[in-house]
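Please find the structures below.
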Structure I
Amino acid sequence: MNKVFVFGSINMDLVISASRVPNAGETLYGSQFFTNGGGKGANQAVACAKQGTKTYMIGSVGKDYYGSILKKSLKEYGVNVDHVCEIDDVNSGVAMIINVDNDNRIILNGGANLADKGEVAIKTIDEISVKGDYLICQYECDLDVVFKVLKHAKKNNMVTVVNAAPAIKYDDMIYSYIDYLIINQTESEILSKVYPQSREECLEAFRFFEEIGVGTTIITMGSKGSCSKSKNEEVVFVDAKKVEAVDTTAAGDAYIGALVSKLSAGCDLKMSMDYATKVAALTVMRKGAQSSIPTKFEL
C-alpha cells in the first residue's frame, strides 16, 4: 500500500446550532455548541488514516492553545504529525460554523494555514515519499504555495489529488499537475461555468477539465451521487446512499480521504468511489467533523 501525504488546512471548528441566521445587529440564542478539529486538509487526513492507510499531515498551526489540541487530536486518529509546524505570532486556523436545519454557514480565518510557505512540504516529499505515493491538496492554503508543492510532487513521481475547495479561479497551468481533481457541483460551476445535474452537463464539465490538463475529474453531486471521467475512459456513475443527514460538515472530506485510501491500496476508481460513498453516508449521520468519520471496521 502506498503512503498518503496531505498538504493542507488544519482548523479548530467552533460550531453552534440556531433556528436561523441572525440579522445585522441582532443577537440570537443558539444551542448544541461544541468544538472539534477541522480544516479540509486535516479532515481528509483523518478520513484516510481511519481506513488504515499510513497518512502524513503536512501543514501549520499557531503556537497556541488550539494548535496543540489540533496536533494531539490528529495523532490520536492515527495521523503522523511530525511535519506539522507551529508558527509564532499567528493564530491557528479557525472556522466558525452556524448550523441551521442541518445546513452550515461558515466563516473561516485561515491563520497559520495561510502563513505556510511549503518548505516543510517539499522537504518531507524529498525525504519520505517514493514513486506512487499520493499527495492530497486543497485550496484553503496559499494557492501559489499549493502550486509549488504540486509541481514538486509530480517531479518526485507522486500521484496528485486536488480538492479545489473553496473554488478559486487560478492559473490554468495548475491543472496539468493534477492527476485527480475532486469537486462538487458548485465548485464545478465556478471553475468551468457548468453546474452538472444531467449526464450531458457532467460530460460538458469533464471536457472542460480534460482540455486544460486534468487526468481524472470526479464530481460529487450530493443526493444524486458522484461521477468521474478519466482520459480515454467511459464516465463512471455511483449512486448516493439514502440516509437521514444530521451534519454534513465533513461529508466531502470523508469521501475524499476514503477514496484516496482505496486508490493508494490499488483499488480501481469505481470500487474506490463506491467505498467513499459509503463512508460519506455514515459520516453525515453523526454530528462533528473528524469524530463523525467512520473507521474501516464500521463499513
Structure II
Amino acid sequence: MVLSKLRHANAASKLGADEKNDLATGLQATLGASLAGLRPLNGGTLGIIFSGTLDGCERCFKTHAVPSGQVTLRREHAFLQQISNNRTDASLFSVAERDSQRTWLQMNLLSSCNDLTPATIRRLVFDYEAKLPGKIGFALVPAEDNIHLLLDKSEQSLALLSDHDLISAGVASKARHRLTHLRAISGEFILQLCHGDLGPANILCDDFGPVAIDWEDAFWGIAGYDYLYWLTFFSNRRWLTPDSVGHTPWGRPAEVALMVMILLLKCMLSVRDGSYLGNKISFDQRLMEVIALD
C-alpha cells in the first residue's frame, strides 16, 4: 500500500508556487543552456517533477518535497537501475542550495500507456519481480516496511469506518472475516520487494511496452501483491471479474482478502483527506465488488 500517503499525506501540496519556481530556477541554473523547455508535471506524495529537453533528449527531473523524500528518491534510482535502466537511463545529480545539496533524479521522459489489461500487468510484475534483489534489498527498504504493517493498519481502518458508520454492519462483518483469514495465513508469507503503489499513474510506456516508475512506496510484500493492488483502482473496476483472480501463488480467498485490505486502507486515506465526500459509489459498493469474487 502507499506507505508515503499513510505517513506524509499532502506533504507535496504544502510547497507553494514560489518554492516550486525556485526549484526550477536552481535546476535551470545548474544545467544551463543544455536544458530547454522546463515545465512542471504532476508529482507524487514526496516528489516534485519537471520535464524538459536536455541536450536534445526529452527528460524527466524529480526532486523531494520533504526531507524524507531524499531517501526515497535514492531508493527509486536504485530500483530503476536494477529493473529498467536500459529504458529509463536514470541518474542522480546534486544542486547546491544554501548550505546543503538538493538531490535530483533524471530519466527518460516516458509516455502514457494505452489501455492496459490484467494480462499485461501480470507480465510486467512477473518480469520486474524476477529482477528485484533479495535480502540485499534491506539496504533500500527497512524491514519494518512490510505487509504485516499494512494488515495492522487495515484493521484500524475497518474500525474507523465502522465507528463512523461509513460502512454497513453487514459489509464490515464480511471485511473483518477476510482480514481474519489474512491474519491466519500471514505466517506463511514469503516476503519480497514490491512496488507498493502500482497504479495507472505509475506505469508509463516506451516503444517496448510498460515501465513501472515511482518506487517511493516500495515495501516487503508478497508475490503478486502489485498486480492485486492494480486491480483495486477505480478505473480498473471493469477488470474485477473471476478471470482476473487466481493468478498468484496464494489462491482466490487470499487474493480477495488482500484486495479488501488494500481497499480499506484506501477508504481510510480518502476519509482522512476528505475526498470520499465526492465518491461516485459507496464504500460498501467498492468492498462488495471485490468480496463477490470469492
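Bear in mind these aren't lab numbers, they're just calculated from the coordinates by the rules spelled out. Because the structure is predicted, anything quoted here is derived from the model rather than measured. Cβ atoms are built from the backbone, for glycine too; each structure is taken alone.
Structure data summary
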{"item": "Among I, II, structure where FRET efficiency 1/(1 + (r/R0)^6) of positions 109 and 197 (r between Cβ atoms, R0 = 25 Å, to 0.05) as derived comes to 0.80", "result": "II"}
{"item": "With distance in nm of label points 7 Å out along Cα→Cβ at positions 37 and 53 derived as 1.7, matching label from I, II", "result": "I"}
{"item": "Structure from which 62, 38, 35 was derived, Cα extents along the principal axes in Å, options I, II", "result": "II"}
{"item": "Structure responsible for 4.0, with mean projected area of the Cα convex hull in nm², for residues 181-228 alone calculated and labels I, II on offer", "result": "II"}
{"item": "Structure responsible for 0.85, with FRET efficiency 1/(1 + (r/R0)^6) of positions 29 and 285 (r between Cβ atoms, R0 = 35 Å, to 0.05) calculated and labels I, II on offer", "result": "I"}
{"item": "helix-only ellipticity at 222 nm (-39500 (n - 2.57) for each DSSP H run of 4 or more, over all residues; to 500) derived as -10000 - corresponding label from I, II", "result": "I"}
{"item": "Distance in nm of label points 7 Å out along Cα→Cβ at positions 173 and 261 from the coordinates reads 3.7; which among I, II", "result": "I"}
